Structure I
Amino acid sequence: PESARARKQSLKMPKAMDTCCRQYTINLGKRVKGTTFKRKAPRALKKVKEFAAKMMNTSDVRIDTKLNKALWSGGIRSVPKRVRVQIQRLRSDDEDAKEEFYSLVTHVEGDFRGLGVRVVEA
């Protein structure tokens, strides 16, 4: 019989990372709430990067220009309440990169009501 400690250790073991692609809806309203007007769009960008880093387990996160324009569409003060994004974990081509993988975050247009996390075959 396996001890409780051994089971706990096996749960904590990191899984082998591989390339993947998922779609998420990020609620920016709760992430930038209470932020000064003139810092909302930059804070939203930081929060999107933090979200992608957490979900894909990579520290190198790259934001697509279309997503950047979507976040800045209302100016610095009025950030969209929610944004639908597609996050891809890709293998780094750079030989001297610190990490083997990086995350690319792109904007998904359209209605996102009723959608959860979707795994996309890319």
Structure II
Amino acid sequence: MSVTQIAIGRLLRDADALCHRRNMNTAVELGKCDFEPIDHGVEFYKAHYLLDSQHSEYSESVARVIYHPSDHLWWLYIPGKVATGSDEPMWYAYPYLPNSAELSCLLEEIERDPRAYFW
């Protein structure tokens, strides 16, 4: 198992814990945290529910955490404008903490959301 695989495994475990903690303390109408694995990282979503539904009406991407093996850093990205002719947003480095060698720093920034970028 490579260092990258171990790091991604840790990210998946920590992302699951982050979403679990956030969802326990957040009302359904404010949106729930969810994530999906992507290449070398995860993408976090804010899932929106109708009050009488158990299934998400829609989800919006709020952040990506990606490991770059070349510089051994974790990078935090936020979505920007949707590119012309595409449904996918452009992704930009989070301006206040774009990268860190410590995964926990980036996940804490997402969870606390001190500048209301994510939730």
Value 1.03, calculated as Rg/Rh (Cα atoms, Kirkwood Rh), for residues 35-98 alone from one of I, II, is from structure I
In terms of relative contact order in percent (Cα under 8 Å, 6 or more apart), which of structures I, II is highest?
I
Rg/Rh (Cα atoms, Kirkwood Rh) - highest-scoring structure of I, II
I
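Just so you know, all these numbers are worked out from the coordinates, no wet-lab data involved. Here the structure is a predicted model, which means the values were calculated and not measured.
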